[in-house]
Every structure is written in C-alpha cells, then in structure tokens.
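K.L.:
Multiple structures are listed underneath, in structure tokens.
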Structure 1
Amino acid sequence: MDEEGSESRPAHNPAQEEVLAALGARPHERREFDPRLRADLRDEMQQRLAPVADRLPAGEVLWVSKHLLSSVHGCEGLFLAQEAEEFAWSPQTARGTVSHKAIELSISWRGDPSAGELVDEAIARLIAGNDRIADYLGGLREGERAELHGESVERTAMFLECFPRLEPRWRPVAESRLRAALNDDRIVLSGKVDLTVGRSDGMRAGKVLIDLKTGGFSPTHTDDLRFYALIEALRLGVPPRLLATYYLDGGRLHGELVSEALLGSALERVVHGADAAVALKHEAREPQLRPGAPCRWCPVRTSCEVGQRFLQERDDQDGR
C-alpha cells in the first residue's frame with residue numbers, strides 16, 4: 001500500500017495512524033527481487049524434498065500447513081496425538097472463524113457497520129454454508145450462542161478500532177488462500193492469510209501479509225508468516241514486501257521485511273518439518289518429547305511422564 005494520497009485519508013486515531021505508518025511504503029522503499037527467484041526456490045525445494053516424497057506410501061499426499069510445522073517442530077508426541085484425534089469444533093475455534101468472517105465482511109461492507117451487525121451476518125452466512133461449522137453453530141444452545149456472539153463481537157470491534165478503513169486502492173483481501181504443489185503433487189504447501197493489502201509491481205515487492213492475533217507474542221507467529229511468504233514466492237515469483245502480526249488486544253504490530261535469507265530460513269523449516277512428519281506418521285520413528293506450555297492441554301498428558309514431570313515442576317515453581 002502506498003503512502004501517497006495521505007492528505008485525502010479520513011481522520012484516524014493514534015492506533016490506526018501507527019498501522020498506516022507501519023504498513024505504508026513509497027515505491028523507492030520497496031525491494032526488487034531477482035526474476036529467477038521463483039524457479040530457484042522451486043528447484044531447491046523439490047530437490048531437498050525428493051527423498052521425503054519417495055518415502056511416502058503410494059497414493060499418499062503430504063499436506064504441509066502452519067499447524068503441521070509448528071506442531072512437529074514443537075513436541076513430536078503432541079504432534080502424533082493431534083494427528084490421531086478427529087477434528088471437532090470448540091468455542092475457541094468457532095470464535096476465531098466467526099470473527100474472521102466478520103472482519104472479512106467489514107472490508108467490503110458499505111456504510112459504517114457495527115461489530116454486532118457484522119458478527120450477526122457472519123454467523124448467518126456460516127450456518128447457511130456447507131462447511132462443518134454450520135452444524136456446530138446451528139446446534140448451539142442459546143447461552144452458548146450468546147457467549148460466542150459476544151466474544152466474536154469483542155474481537156471484531158478491536159479490529160475496527162485499531163485498523164483504518166481499508167480503501168479499495170490498497171487491494172485488501174481477507175482470508176486469502178495460498179498453495180504450492182511440489183514433487184509431482186506429492187507434497188503440497190497450503191495456508192490461509194487473515195488479511196493482505198497491496199500488490200507487487202513487476203519484480204518489486206508490494207504486498208503485505210497480515211495475521212490477526214489475540215494474546216501475547218509467540219515465535220511461531222513469525223514462523224507462520226515466513227511460511228506464507230515462501231508459498232507466495234513459489235506461487236507468484238515475487239515475495240511479499242512485509243510480514244505483519246497484529247495483536248488486537250494490545251493494539252500493536254510486529255513487522256518483518258522479507259528477504260532472500262528469510263525465505264531460505266522458511267525453506268529449511270519446511271524441509272525438516274516434512275521429513276520429521278513422514279518419519280513419525282509413516283515410519284514409526286520414536287517421537288522426541290519437548291515439554292512446554294502445550295502440555296496443559298495435550299490429549300495424552302495423563303500418560304506422558306515427561307509432560308507430567310514438567311507440569312509438576314512448573315506448579316512447584318508457581319507455588320513458591
């Protein structure tokens with residue numbers, strides 16, 4: 001998104017001005033990438049991933065997502081436990097889906113809608129859709145629905161308060177899906193970015209990828225966006241200019257400019273993650289247990305001695 005034309009912008013609060021300052025860039029401030037970048041990245045990835053693809057069972061496709069990577073690079077025991085579990089909607093996952101749908105609607109909604117109006121419409125559209133969340137939302141009791149509605153309104157209101165109104169010339173897109181198929185479609189990288197603004201100009205980067213979060217900073221948030229930047233470079237040949245994690249409840253943005261070195265780091269993480277996932281899922285390799293905060297909600301926490309010991313030590317420290 002350009003800084004030019006700022007004199008015509010409507011009045012913004014300080015948080016919105018900070019967003020504009022962080023996301024904006026003049027043309028000469030945008031990095032230009034080598035036209036060979038896309039081909040070089042694809043060639044290197046396919047060469048590095050070829051041994052991984054060869055170890056997959058016949059007909060099997062490895063879908064690499066940000067969730068797979070963060071899980072397998074964390075505790076491998078938790079990764080296997082989650083792989084074995086069938087996905088089920090929860091208040092937490094539904095709240096994220098509803099609020100993101102409401103934010104998506106806000107981008108193209110004419111007039112000045114309230115957060116409540118947007119959430120009402122988001123829930124109605126999700127119930128009318130064909131996704132699995134339709135049955136979950138339609139089966140909520142009145143109290144559960146009211147609680148979900150209130151929490152989703154809170155998230156949506158935070159976005160409306162902190163972000164400036166996204167003008168059409170910035171080319172905003174919500175819930176942008178990314179995908180790159182490699183090694184004869186045996187390995188597929190996929191993701192969905194909360195929000196993108198801007199576009200590239202030839203080989204000059206211009207797009208900004210934005211993830212919306214609540215709570216505190218985690219290194220995995222940075223890794224997630226680097227993964228998306230890699231897919232974007234494989235897809236278009238031009239990486240995004242900037243990666244931005246926006247923390248709604250704190251009203252702050254963590255940004256990172258994209259470089260070839262950043263893409264190389266993301267590539268390494270994908271290769272090692274894919275290798276570990278295949279070894280764990282298809283070759284019965286013993287998982288490496290890495291205890292941490294996720295131990296508290298791990299599905300196998302009651303039978304994991306390493307996790308139980310970690311939680312006991314943490315509780316003992318908190319009780320001092």
Structure 2
Amino acid sequence: MPSTKEIITSYLSAGLHKRLSSFDNEFFDQISEIRIRADKPLFLYRQGKEYDAAYRPTQTDINETLEKISQYSLYAFEEELRMGYITLPGGHRVGITGKTTVERQTIRTVHHVSGLNIRVAHQIKGCADSVLPLLLHEASRPLYHTMVISPPGCGKTTLLRDIVRQISNGIYHLCRGMTVGVVDERSEIAGCYKGVAQNDVGIRTDVLDSCPKAEGMVMLLRAMSPEVIAVDELGGERDVRAVEDVLNAGVKLICTAHGRDLADIRQNPMLRGLLDKRIFERFIILYTPGAVEGVYDADGNPAEGNFAGGTNLCCLN
C-alpha cells in the first residue's frame with residue numbers, strides 16, 4: 001500500500017515533487033497541511049508549527065498540480081470545485097482558491113486557481129480510548145448525546161472519527177456494535193474517494209459523502225435506521241432543526257462544534273438553544289492540538305468516571 005508521502009507527491013508538479021520528496025517519511029507523516037500559493041513561500045504545518053519548505057511555487061506548479069489532481073479533466077470535477085476542494089485517495093483533501101463563477105448566488109466553479117491547501121488525512125486509531133468510557137451509560141451502555149468542542153486544528157474530527165469507529169465495531173466489555181450513520185459534508189470524517197471511505201469508520205457505519213448535514217441527517221433517518229448519527233461542525237439553523245428530528249426518532253447524536261469552551265458555544269444563538277434544552281449529555285473539550293481539557297455532563301460538571309485532564313490524544317488535525 002502506498003505511503004502518505006507517495007500518494008501526495010504523485011499528484012504534485014515536478015518541482016514540488018522534488019522538494020517534498022526530500023523529507024523523510026517520519027517527518028512527512030506528521031504534516032497536517034501543505035500550503036501552496038503562487039509566487040509565495042511553500043509552508044508546511046506539522047504538530048501545530050509552521051515550516052518554510054525553502055521553495056517558492058510558481059503558477060505553473062499550481063497548474064500542473066491541479067491537472068494531475070483532476071486527472072487532466074477539471075470539468076469532471078466541477079461538483080467538487082463548487083465545494084472548494086477535491087479529495088485524493090487516502091482521504092487527503094485539496095482546498096482550492098481562485099476566481100469563482102457565481103450564478104443565482106450559487107458558486108458554479110473556480111477558475112484561475114492561485115492557491116492549494118493539501119490537508120493530510122491522519123487516522124489515529126485508539127485516540128478515543130480515554131474518553132469513551134465516559135460517553136456510555138453504565139447500565140445498558142448506549143451512547144450519550146455528545147458534542148466535541150475545540151478551536152480549529154485541535155483534533156476534534158480525528159477524535160470523532162475514532163469514536164465512530166469504535167462504537168460501530170463494538171468495544172470489548174464496554175458496548176456492543178452500533179449502526180452509525182455519518183453525514184460527511186466536507187469529506188473529512190470518512191475521507192471518501194469515489195464514494196468509498198478511505199478512513200476506517202467501523203463495520204456498521206454508513207456514510208453520506210459531500211452531503212449537507214441537515215438533509216443528510218433526515219435521509220439517514222428515512223432510509224438507514226441508524227442508532228447513532230455523527231456529524232462534523234454543527235452550527236447552522238437548518239442543522240439544529242434536523243437535530244430535533246434525530247432526537248424525536250430516538251437516535252443518539254454525536255457531533256463537533258467550533259469553540260474554546262461551553263461559554264463560547266453559548267455565543268452561537270443556534271447552539272445556545274440546544275444547550276438550554278439540555279439535549280447534550282456529554283461535552284468533550286479540546287484546548288490544544290490533541291489534548292483533552294475535560295469531559296463534562298449537561299450541567300457543565302466533570303463527568304463521573306476515570307479520566308485524567310490534559311490527556312494527549314496525539315491528534316494531528
């Protein structure tokens with residue numbers, strides 16, 4: 001199976017390929033983002049730090065890379081371009097910036113691409129081990145309604161992915177395997193490539209890729225009979241209305257949200273309503289990349305159970 005380095009460098013221009021291939025596999029495997037901008041320094045982001053890769057990409061580098069990523073047919077990737085990214089094998093995602101074409105207030109495509117951001121997919125199996133016992137009822141072991149809260153880049157999607165994998169497979173001595181429906185609006189949880197999940201999200205998991213959260217939650221309820229629904233970055237008004245449908249159907253919800261803590265989440269009027277209704281029974285707070293500050297109950301008190309605050313999950317993105 002090709003390494004992360006081999007997969008990503010195979011899609012790069014000759015100049016970018018030569019420069020990034022010079023990094024050893026261990027260093028490359030810890031990279032979270034590769035920022036490529038025309039006539040500006042090439043930056044790598046690794047373990048929360050920025051590295052100048054000592055290379056200045058040209059517009060030709062970007063054009064050649066985009067041609068390889070789109071398999072020399074940008075038209076075939078028009079739908080992905082509207083979303084602002086293209087997913088590579090392995091679940092790696094390439095964000096795109098440039099001039100957009102808008103029709104009826106909807107982005108049709110992106111032209112004159114001037115910047116690429118390769119977000120390197122990292123799956124850290126077992127990173128949820130320390131928090132999972134606090135997310136399950138003691139008696140019958142169903143999942144609590146759970147929200148993972150963190151600023152960008154601290155590992156909330158990585159943690160969500162591993163929770164989904166483990167509850168889908170079943171956890172020895174903790175819980176049986178559950179049927180999980182994932183609405184992966186931005187292809188970050190499962191990292192689907194041509195509809196196939198590139199990340200391990202468990203044996204009982206069904207994925208709706210590149211689907212808006214609100215529509216996806218309703219579709220899963222209608223067609224897939226999930227016991228748990230998982231979504232990334234809850235926050236919009238339509239998302240919140242769909243959450244109510246999930247709750248009325250007796251399905252458990254696990255989601256993530258941008259914020260520093262519970263007080264920050266309450267600043268979002270949509271999420272504040274969910275908190276006021278005490279819908280979520282568990283909150284996991286990540287405060288730096290991969291570090292859990294704590295697990296809290298609906299009242300904001302530390303959840304009962306064995307957990308050491310500050311546990312490092314080794315999450316990278």
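Please treat every number below as a calculation from the coordinates, not as lab data. The shown structure was predicted, so the numbers you read here are calculated from the model rather than taken from an experiment. Cβ atoms are built from the backbone, for glycine too; each structure is taken alone.
K.L.:
Assuming -16000 is helix-only ellipticity at 222 nm (-39500 (n - 2.57) for each DSSP H run of 4 or more, over all residues; to 500) as calculated from a single structure, say which of 1, 2 it is. Spell out each step's value before the answer.
P.N.:
Working: 1: -16000; 2: -7500.
Computed on structure 1.
K.L.:
I would also like to ask the following. Identify which of structures 1, 2 gives the largest calculated value of distance in nm of label points 7 Å out along Cα→Cβ at positions 120 and 280.
P.N.:
Working: 1: 4.4; 2: 3.0.
Top value of distance in nm of label points 7 Å out along Cα→Cβ at positions 120 and 280 goes to structure 1.
K.L.:
A value of 24 was derived for relative contact order in percent (Cα under 8 Å, 6 or more apart); which structure in 1, 2 was it taken from?
P.N.:
Values: 1: 24; 2: 16.
Attributed to the structure labelled 1.
K.L.:
Can you rank 1, 2 by distance in nm of label points 7 Å out along Cα→Cβ at positions 48 and 152 and just name the one with the largest value? Working shown, then result.
P.N.:
Numbers: 1: 3.9; 2: 1.7.
The maximum falls on structure 1.
K.L.:
Compute FRET efficiency 1/(1 + (r/R0)^6) of positions 128 and 256 (r between Cβ atoms, R0 = 30 Å, to 0.05) for each of 1, 2 and report the one that scores greatest. Write out the running numbers ahead of the final one.
P.N.:
Numbers: 1: 0.20; 2: 1.00.
Biggest value here belongs to 2.
K.L.:
Could you tell me which structure in 1, 2 was used to calculate Kirkwood radius over Cα pairs in Å as 21.6? Intermediate results must be reported in sequence, preceding the final value.
P.N.:
On the way: 1: 21.6; 2: 20.5.
That value comes from structure 1.
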